[in-house]
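Laboratory data are not the source of any read-out in this text; all were calculated from the coordinates shown. Just so we're clear, the structure is a prediction, and the values are computed from it rather than from any experiment. Cβ atoms are built from the backbone, for glycine too; each structure is taken alone.
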Structure P
Amino acid sequence: MACTTILVGKDVSYDGSTIIARNEDSANGEFNPKRFLIVKPSEQPRHYRSVISHVELDLPDDPLQYSAVPNADAKEGIWGEAGVNEANVAMSATETLTTNERVRGADPMVELTAAKGAAGELGYEPEVPGGIGEEDFLTIVLPYVTTAREGVARLGSLLEQYGTYEMNGVAFSDASEIWWLETVGGHHWIAKRVPDEAYVTMPNQLGIDEFDLDDALGDQEDHMCSADLAEFIEANHLDLSVESTTPFNPRDAFGSHSDSDHVYNTPRAWFMQRFLNPYDEVWDGPDADHSPQSDDIPWARQPDRKITIEDVKYVLSSHYQGTPYDPYGKLGDEHTRHMYRTIGINRQSQLAVIQIRPYQPQANRAIQWMAYGSNPFNALVPFYANVDTTPDYLADTTTRVTSENFYWENRIIAALCNSAFAETSNAIERYQEKIGGIGHRMVTVTDEQVARLDGVAADSAADESYEADAETAESDDIDVTDDISNDIQPMEPGEIPTAIRNSEAREILAAANQAMAGQLKAQTDELLDAVLYTTSMKMSNGFNRSDN
């Protein structure tokens, strides 16, 4: 799948959180409606079979509850994509990566081989299942890990055992760490800890550009890999370093530098880093340090300032604003405006921005910010992940077009606004800012409500604000302003709270999510009304004389 990822280390995020975020983009000519769900332990399969590759495996009997963003149409499998489990471990899977012929020849992809003939006939050859892939990763890994490192280790073990039919980039995070795993051929993999003081940009291209094999095969402080990686590299002559003292570069060894990369991939990394590090180097013109077609754009770098949720949304919605490459802009010409693949593209399925906040107790530590549809025209909305259910507006996505769920309403709005970008941009901007403001306020007020579980008095003005939000959203089933005295203490990352399931804290968080969804639907309905009017007035068959 064509996707874009950004990872933000805790020392450079605005509040000390770890943040992992990824656009899930469907293949060209396809649209995949998405749902935001909670998968309970009773709903988790104990025996799993992939729809695409037909691989089968038994799963452990003690899964954790977790959030997921599966396809609304399950004909090609689950495709859980992004979620957080009860231990507050987050996972995003997967960024499809590029590779080269040397790697494919050394460790071929594990693809499904269809049966030939019929059983009992002469020459019959039975089906040979393929490996695991994007369809499967979240479901078979996230419910069984309590730290980001455990996530890397479990997925790595499964890749070594079953193989994969595609190149993958997978993010794991907890309150302390972010890890990034990249597959290398059919069975090999590498993983690197994202530096706390850096962010990472990933645009569908194998990205890690420096790797310590001694650490990965030894202490594993910041690196991990498949057990035989050193032998694999040496036997297949994959290390392209000229000097023996040069750090090993996986991007050179395992990745690609094709002409299509320079159109489809590298421009996205260029724009994201241009925005987050505007003063570090020259980004434009003939003397630029890095251009949209540079092969050496760093995998990780320290930003010029701390990164906010809004910054993450902005770069993952980019259409190269302020450059000659903006398809909606006035700079450049018709050739340059369509030269590069934008980050915010028409076939976006969903964006998940997962924030793990170390300063909050385990109950409300994780927030999964969600957006559906084409990012330049949608809004990013916060939802607590440690709940037992998600709002229908995001969960009950249908395969038919309707304005009654968030996915299709956003896609309708984007299609309308595309043809009248300038005329509708103010309405889109106001909508995004308003939803963002409501979302941040919801988080603040809900955190105060949960703090009551530790005996901390919530501000009365915050109570009034939350009651107003809940009333607007028609979510009065649970009175989230009740004074609750049940204690929930902050816990270390990876510790599973015994009192989380079915607790009053979860009721508070679920009510907050429902209130947020109610506000979201009201504002999205208003936006649809506004942009439909604007674009209707611009129809070619309009006329300025009327009969009344």
Structure Q
Amino acid sequence: MAGKQRRSRMQWYRMDLHIHTPGSRDYQEPNVSMIDILRRAELRHLDIIAFTDYNTVRGYAAMMREIEQLAFLERLNRAEPEESRRLAEYRRLLDKILVLPGFKFTAMFGFRILGIFSPKMPLRQIEHILLTLGVPPEVIDEGIPYSASTTDVLTAYRVINEAGGIVIAAHANEEYGVAMRGFDFGGQTKIAFTQDPYLHALEVTDLEDNSRRSTARFFDGSKPEYPRRMRCIQGSNAHALSAVSKHQLGIGDRVTEVLLPEKSFEALLEMFQGTDFARTRPYRSSLDPYDYIQAAREEGPSIVQAFHDNIARRGGLFDVLADVCAMANTNGGVIYIGVSDNPQKTPTGVHNPSATIDLLYSEIDSRITPKLDVEIDTQECQGKSVVRIQVPRGPDIPYAIDDSKIYVRDDTETSLAVRDEIVQMVLKLHKRKEKNAVSVQTNLTSSANLNGNDAHEQPVIEPPRTGVEIIASEERKGRFYHTVRDLRNGNTVHNVTRASARRLWHYAITEHESRTIKPKDVQWHGQIGLIKSYQRGKDVRYDLAMYDGDTIRVFYGVTDEGLHGPWQQFARQDNEVEA
């Protein structure tokens, strides 16, 4: 009950956590005052803002010094009328807008990171954090964008987080962003920079882009090499009160809404540390509100997302439990009840959300083992109540329904796990524990890779990261048995027949049994090539080939998410698919 009451008290606040002031040397309106910035934020109806000057808290400190000086004069009864009016204006605006101190740190190689802190934290302590990060004192004094810091990105994440700050990768998908767009090297570094546990969010400039190539879609947890879903927000990166150009925005020109129980730094930090991704959304006017669930429907089902129109039908509740079990065993995810995956279809909604939530909690607690902590709540889509289940990536795999039914998630399908998958889940659990023990050393190694080392090594072409490969086949009494490798997770499953195969496996086995791929069947580009591309539902799929010595390896049903490195040359634009 306390949780429901807390949720009912929540409200949406508008925030812009990336605002520069004249404290940054490259600010474009040097004569602007701090009170001008606050007034502009009020005009744009912002509730929460952060001053994030380059490698300094100079702007925030200047504002606080001015307020302290005006308050001091007021206490001495020596304030002039204009000074009294200015102090009153500061108090009015700061009562209305939560202003957070922060900085935009320039890490090694120029990557930009936002550190945002509580207004209760002494500014000297924030400056000490900058010194710890290797920012020279003269840079802290001047707010210089291009500092001489030698601190790497992962260390910066850790230092800011351990100091109690919110850690956000600034404009992650653009220049100086940790997603490293445009870099053709450093794959492991990109993974480390965007999946690090100390990183709270990615600030992106394409949050409203619903295409499968958007940054938020890329980091939705569906990619095998990027399993951690990342919260994506947007901010203005304003260097002036108003927009200077299309790419140089003003205060409040790019805003994120956040759902909080109160307007405070503590509530904001708690939200960033959580996994409820529906608590942030791009701001839209009340005439065009952002529908989080409709946006999910536009993306469609995936390895981390499932939809159920109605669980009252026969078998409907068990299908939901199977998805919960499968996602816990795979990569976590979100399940929506009361909407189909067809974005054109009107949601049916859930008639009695409270009873449905109670039923789901009861069934999950009693039928799924070991114990799995999920979060279930009610959302709204097109005026209808929708129940949402947030499933974590299970810490104690494998999970089972009724002690014996173990499910896994493969792209958009939930299926019973076969023996080899169960064995590999157990092995994966042990590997995960070992990996956690050496994670610090791994992160340091990943950062070192960026220092130009991997740019000079001879590239080794790895297989695609989605799809399946048939690595062996044998005939027994007229029936073919295949060994299938799942490219997403590396699992190898033996003794798969066409009759027992899942949908994608069935396709691969049918193709494999019907013909042998010859060199003339492939559009070669060096060592790798395209056999064909085709449409499956909303997704484009590719059958690809690669020379391994004198052998041709074939990869069936690869999605865009599985294309990396040189494989990306085969990606087709929307509607550009072979028949």
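Remarks
- Structure (P, Q) behind the derived value 10 of relative contact order in percent (Cα under 8 Å, 6 or more apart): Q
- When FRET efficiency 1/(1 + (r/R0)^6) of positions 407 and 503 (r between Cβ atoms, R0 = 30 Å, to 0.05) is calculated for each of P, Q, the greatest value falls to Q.
- When percent of Cα pairs over 43 Å apart is computed for each of P, Q, the one that comes out at 27 is Q.
- Value 0.9, calculated as distance in nm of label points 7 Å out along Cα→Cβ at positions 271 and 319, assigned to which of P, Q: P
- Given 3.3 for distance in nm of label points 7 Å out along Cα→Cβ at positions 135 and 527, calculated: source structure among P, Q: P
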